[in-house]
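I've put the structures underneath this note.
Every read-out reported here was derived from the displayed coordinates using simple, explicitly stated rules and does not represent laboratory data. Bear in mind the structure is a predicted one, so any value in this text is a computation, not a measurement. Cβ atoms are built from the backbone, for glycine too; each structure is taken alone.
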Structure I
Amino acid sequence: MDNPLLAPSPLPYELPPFDRIADTHYLPAIEAGIEEQRAELEAVLTSPADADFGNTIVALERSGATLHRAALAFHNIATSHARSAIQELETVIAPLLAAHQDNIFLNRALSERVHRVPLDGLDAESARLTAEYQRKFIRAGAELGDAEQSRLRALNTEISELGTAFQQRLLADTNTAAPRFEAAADLDGLAPEALAAAADAAEAVGLPGSYLLPLVLPTAQPVLEILTNRESRRRVHEASTGRGSAGGTRGTLEVAARLAALRAQRAALLGFESHAEAATDDQTAPSLQAIRTLLEQLAPVAVRNARAEALELETMAGHPLEPWDWSYYSAKVRNARYDVDLAALRPYFELESVLTDGVFHAASQLFGITFTQRPDLSGYHPDVRVWEVHEADGTGLGLFLGDYFARETKSGGAWMNALVEQSTLEGTRPVVVNNLNISRPAPGKPALLSYDEVVTVFHEFGHALHGLFSRVTYRSFSGTNVPRDYVEYPSQVNEMWALWPEVVTNYARHHATGEPLPQEVVNRLVEAQSWGEGFATTEYLAAALLDLSWHSLQAGTAVEDPAAFEAQALAGAGLDFALVPPRYRTGYFKHIFAGGYAASYYAYIWSEVLDADTVEWFTAAGGLNRTNGDYFRAQILSRGFSVDPLMAYRQFRGRDADVEPLLHRRGLG
């Protein structure tokens, strides 16, 4: 019992005791958890009683508590602080967990028992849980023959191993590819604090006297908007788009191609034409064809808008445009048209103020919740801070952890994880964490955000609210355990508060003088949001359709040249516009090759239909007030997957979502 993961944490809300957890604790806890769950499920199978909801479905739901606790802690650390010991563990743990899942869901006897559970007399949530377990066993392959199951196990193991390899190689290549500059003049345009941070980044990796620009995950690097030196912009852009293309231990392209091929084989074993068909079979979208139809209808309009934007940029530039010029001259056009210089707004967007006076303030106004920092509770890294969240009446709701700064051991991008999932059955309350990759400021300097980073902080906190507000009986339905093409909906809605008048005036203050961002600037910033939608929609759709291309491969198809495959996929979708590369290219498309978004990257725009329609509702209903917040919480945020998501939306809105607000927002109407 010296392993703190082997028992429920004694800390508030069962926060994992990170100050006591050593790297050596994870594997033994997971192995012990696997054995514990095996014994629990064996007891279910050997029970002489007829299968019923309590002795079968509830028993399944309760099983594996130790494993679940240890796996949640490990999965978070493997993406947020993956030092070498953790990476080595991941190569062992990932296939171990994949094999264990197969042992459960390929067990025919257990599947048969689950299917014998009668639905009569069950409440709606319990009946839904039973149906979900029955569906999960079938989709996992429980009804396959021995030979097919053996092949499926091998595929699942290799897919798990390759996903880990992709993530680890991408992290290594992203760190290695970060462009280094010898002279400050090469980085003209960077604010003094950003230049100091670049110098600190170089010194941290043993390159004193130079400057290092760490790369963020998407193709478009924020610094391209402000670097005046065109050659420097080219180097940054090519470093970004080249990630994963090198050979050796940092190459990801062959891993991606192999993953896509294996997923195609697995889909065929399970009776689907492709992984894309399998992955979208249980989403809110009615069919894969419906998804393709939406994306393919939007693509030509988006490209047309992007080409029109490119003409304006070339006029501003006075020379032919290259991809690394786009952000720079787009900022100039935006400034000329709307008198908005986003780079000049950074001093008004200090992280602490954005978080406390912006994100937390909006949540307090909407939902009545309050936040108290808990310095007595430890995170898994010194950067991590912990807040206790309370209801308006003072009742404890859960814990929120914030991990905002980039580091070499953290995966790129931004995400939310659950460390403890809410369940009234198990008596657990939520503990959630937001991870971002904001550049660490120089010592003693404030962390100043770009406007895009401000929006990301609001976005990820929308996921956190989805987890914190969960009020379901069963852990399987908790918080963000919903379909991929629905999970982004609440987080996208939360972005609306970033520029809401009562919110932006509360947080957007100059970090040195305390002066508020002038209202006329806020007004212009709102107007300027329409600029660049051609670029934004085109780069997104290119990534979404590239994802579907990779995952529409037929079983037995091998892609020998991933770069050529990518080019052909973009050309076939009419998205081969060289000035606007995909938001993620194959080599660094972590969402689909090392995340849960394989064949599901379309989810962002599918969810945005609900999001835009909901923003319209909030605006018409009076915006930021408790009445609206409590209604949204009760109808959407608290329900997880305990009800059909689209049914929940109909109950919330009184109708299905209207696509027109989305088309208007993106300039596609």
Structure II
Amino acid sequence: MYPKRSNASGRVIAIASIASMALAAGTASRAVAQTGYPMLMSLKPVAAQRGHASEHTVKSRYSMFGAYQLLVSGDGVSGEILHPEVKAGEEPKLQEMKVRFDVAADALPGVRDYRIVTPNGVSTLGQLVIADAPVFMETGDNNAADKAQTVTLPQTICGAIERAEDVDVFKFSVTAGQAYSFHVRSQRLQDRIHDLQQHVDPILTLRHANGSTLAASDNFFYGDPLVHYRFEQAGDYFLEIRDARYQGNQYWEYSIEVSAEPFVTNVFPLGLARGQAAQLQFVGHRLGSEPRGFLNVSTNERSGTQWRGLPLGSQLTNPAPLVVSELPVFIERPDENNTPTTGQMVALPTGISGRIDAANDADCYNFAALKGERYSFEVIARRQQSGLDSHLRILDATGKQLALNDDLKLGKRAFSDSWIENWAAPVDGVYTVEIRDLHLRGGPGFVYYLQAERAEPYFELYVDTDKTQLTPGTNGVIFVRTVRKNGFDGEIQLAIDGLPETVKATCGKILAGKGQDGCIVLETAADATPLAANVTIRGIATDAAAGIPPATAQPYQETYQPGGGRGHWPVDMHTVAVGRPGDLQAVQIDTTSIALKPGESKRIAVTIERAEGFDKNVSLDVTYNHLNSVYGNPLPPGVTLDKKNSKTLLTGTTTEGHITLTAAKDASPVESQQICIMAHISLNFVMKATYTSIPMTVSVAN
């Protein structure tokens, strides 16, 4: 029933016994507090070497006791839990635990998401750096040159800016003429940490043995530093890392990947079409006298943004950003194209790979369009590590500005790239699309891919959370939100793939017109045992004749922001997990369907079944809210929760409440829209444990 894994000593342990022990021990302790799933805070060391297995320490909020699975995104990396010894019948509050990662020699370097599965559910996400060089872990007090830890380069140096005024110093020796890159990952690793409201701002300094500064870097890759340096003289040198504000936090982990190999930051052209071949120009350090390579993109290549090693001589580079396009790609010619009159002619639809070569540069591309033709112009640059902060305009033949965009928004997050959507040509003619840097900067690393395509109707999907926690015999809900594009207003049927074998789904729909949210209700078998699986959530336009392409939903992990806000960060996996019995055993409703007439209200009686001894507050709802924001609302337009005539707060041992739904007098007709009744238990100010009823439907009559 449960898989078997080997621990670090090679001894085989049965995961079933660990989970069963946690299940038995947890039953008696449930009365003391709400049951919280682990919220990962740090990983020490935060990096692992390719081709090796290594042990790491994970810290979390809430207990990880009984953990039985470690999930890692991508290929080539697996993990296991290294269980501490505990006395029979005990359930320690395990907020620090050992894990082991096994990294294949051919695993792609970079950052992976990982999470831990426990009987209380799956954890929030943490991040692991996969590096080439051996990993060195900071120990003890190394806050000054006379206390510096000695490292042998190349190495991946890991540590933490643990407290205010913490300055970590490392000593190393070089021979004359040696050159190294020092690549810091720290601030970028903290975006997905749920309860880390303030992030590190690392600064890296390279010093001579006499204390003088040779090089320093603060913000290169967003907030993280990058230093390249050639040492003309042999001797001892010092590497120093601290927070730019001299602040600290025990969870501010970092890795410094020190390498003598070629280091690529950007490549031109950034985008290529499937089946297209091109000479690549690399941007970076220690690239040799001919920093070029030849790439032939396969016709079967996956399209979209990606990271991959690229050919440089007889070797592959470090993973570099690339865009593989389904459109034909035009590569900017070296001719001057700074104005509409010198703009390079392109035929739409197309992708354009270009570069803002120098300060004050602007690239212009001319295209013909007929009156009423609609196009969208999307820049991919900053999202793929380019230095460009794009500024995009469309001009007519007289130079008059017709459209402008600086920053775009995808789902819940804004980006420095630009996007002019669904632009319509006002008359037949030749137009210009102009791209430049917002701050009039430029250089070899200011590459971009500009996608210009017909503005066809489509939709995007987003999932509010990256995990769904279930318990035996109970139900859970996944809310899916759509963003409609270019006039699409049809109905979307939801679907889900990859569920654990003891879980079944009832998939709802997102209504046509102004419908924004739909839900998938999950039902767990009463005899289900702890189990977890990553799922894929999809949406299909129900009007097949429209030719609207299906969409796969992007999961978001919730983050706890300063002041109590609920932020979101896109992640690679949505995990559905079945845990042990929780604080609620059931959420029961007295009907599975209601039909409302415009202006009418109806009540739904709700009964919760509390676990023995559980007497904390439970709140009922039909929409998922935090503060004044709504993150999931599958109700038909015009149907709302009547709070004054509902009993939604169940205190102490109270088990009965009710929900009243009201249809507005002008509510439009709707047939059988799926919803469910939720029962929330607060874990912290932002996060909730959510139990739901079985699915029910709401209809609005004519």
Structure III
Amino acid sequence: MSEKIKAPYYITTPIYYPSANLHIGHTYCTVNTDALARYKRLTGHEVYFLTGADEHGQKIERKAEEAGVTPQQFVDDIVKGFHALWELMDISHDGFVRTTDDYHIACVQKVFKKLYDKGDIYKSSYKGMYCTPCESFWTETQLKESGGVCPDCGRPVEEVEEESYFLNVSKYAPRLIEYINENPDFIQPPSRAKEMLNNFLLPGLEDLCVSRSTFKWGVPVDFDDKHVIYVWFDAVLNYLSKLGYLADNDELFKKFWPASVHVVGKEIIRFHTIVWPIMLMALDLPLPKQVYGHGWLVLDGRKMGKSVGNVVDPVALVGRYGVDAIRYFLLSEFQFGIDGNFNNEILITRINSDLANDLGNLLSRTVAMIEKYFGGEVPEAKVYVSEEDDTIIPVASALHERVEAAMNAVHPNEALAEIFRLIRLCNKYIDVTAPWVLAKDESKRDRLGTVLYNLAECMRIVGVCLQPFLTRTAPRIFEQLGISGNEALTGFESIERFGLLPAGTKVVKGEALFPRIDIKKELEYLESLMPKTEEKQEEKKAENAEKAEKSEKSEKGEKSGKDEKSAREKPEADGEKLTEISYDDFAKLDLRLAKVVACEEVPKSKKLLKFTLDLGGEERTVLSGIKNWFGTNDLIGKTVVVVANLAPRTMAGIESHGMILCASDAGDVHLSPLTTMSEMESGLKVR
């Protein structure tokens, strides 16, 4: 690591609306943000990580009235649940802001007055359509494009007419357009920048209504008591108020502003990349370095929402499987910039395959063999065998760089994919080197010691890299390796060089990191937790009816003639006859190595995954029908074999240029893409 002083790092989640308890979608955002914050602390940055609660607005006022309590009582009770959930999920926030806090209210009022005195806020009247659940104003053009409902949530809007204060956003729009074009990293992923420019900024902005006079639950305009400040104007200022902006003590503001990254859901990126930057420009403050709009967790193809009632409770999941299992699933399964489908079966499969089989089994085997063959002391590495050791040592040595690149790009899922790539290579390394065979030959004892040393050192490196992600598992790895509390061996700088684990270190075998789960039993349990909407019940009825119909047809089929029965029972041939081809035929195929850069689901397709492949400087989109075997993150970072000269073909409206080669067993129960045993460059020809 560089010895230079590292810049302070300020990262934020959105502040969540306390209209009901938080669900797995909010947890997804906050856990990913937490991993980014923890990683920056691990690598030597001074970090300020902020989250909080957005407590004002007409929706809260109405819900409190329905509950028969004051708005403050209503939000106080729900915000307690926010704190409990973040404690449960090991969220390491440095600050928690509530928009009802006195310091925040004072900051909002000072900013409003400052912009009013400057002429950037003015008084007029407003007549238009408003979505109360989203607390959003919409123009006629935007509503026409969305079919007359709120473009964000799809619910009905209502017409409002009232005297209001307005923010002169049109004045700053040209400057913001120029800024976005000149700073391509400002809005991420890039598709969000295009959306903001093409759908909002370039067609022209209307000045924004920034006060309401038809309800009272909000920050009062202190020089006009008929008005409260628009909830979104109020909310985004939390990023400044908690740092002490315009307060007597503004040391945090001076140290941490501008923000390094605002992590927000894609449904609120418009406020964070248009309204918020314009407010900052009007205040003569620098803009945040980046706004990252992540995708949604969807359930049955629909965005999870408290009002829709299709939410998954993270508390129940953590109570069942532990915090690290749920953190791992949320961090690894979904590419952060796009939508991900929450699926119970994938959750359990991930816990079993990745955590129990790959990670847990690797640690257990490594420690057990060191205890069995070397009395529990890490042996010396003496006999190096290049064709075996080079499959893991270079990967382990470069892991810190790969993790750093992924985290700096705000892709925690890719960082975890790199870590688990090493874990899987180590499991293969055990199979190839066969330490139990080496142990039978005393002349190979030094080679056995080298193999086990390499495994222990790889586990140390894995443990260091897992600290931002699996907060409780990493310390357990260190404990079993006998290096707990040793900063020289557990700090991020310690993994820049392979081989720092001292020979003679005493290992301590512990309990399995992640016990295996009975999939059938757990799926029944998880199904009982899932929200039962009428639509879901109807789908279940239809599914059961279809099964019954198939069963009935099957019974009728058993009573058909002998000829049909004999045809059904006729055994298939033992094997397929091979068709010979000439060398010239084979030479027509251009097989290349390609690295999987990204992967996402194809909407409305049950089989297809959309891959972005690097073919040695050339980027390709390839569709592959392997969705039943792999999630969107399973192959990221892996090198696959591709038919590169296959003619392009359009499927599901997407052009696919190439084919990923896979092997499968009888019945396609198991399927595996063809890959390489060691790291090789993308674009190389397969001969």
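Quick rundown of the values:
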read-out: Comparison of I, II, III - label where distance in nm of label points 7 Å out along Cα→Cβ at positions 530 and 602 is highest; value: II
read-out: Structures I, II, III, by mean projected area of the Cα convex hull in nm²: label with the highest value; value: III
read-out: Structure responsible for 24.0, with mean count of other Cβ atoms within 10 Å over residues 42-49 calculated and labels I, II, III on offer; value: II
read-out: Identity of the structure behind -12500 (criterion: helix-only ellipticity at 222 nm (-39500 (n - 2.57) for each DSSP H run of 4 or more, over all residues; to 500), calculated), options I, II, III; value: III
read-out: Identity of the structure behind 17.1 (criterion: mean count of other Cβ atoms within 10 Å over residues 330-337, calculated), options I, II, III; value: I
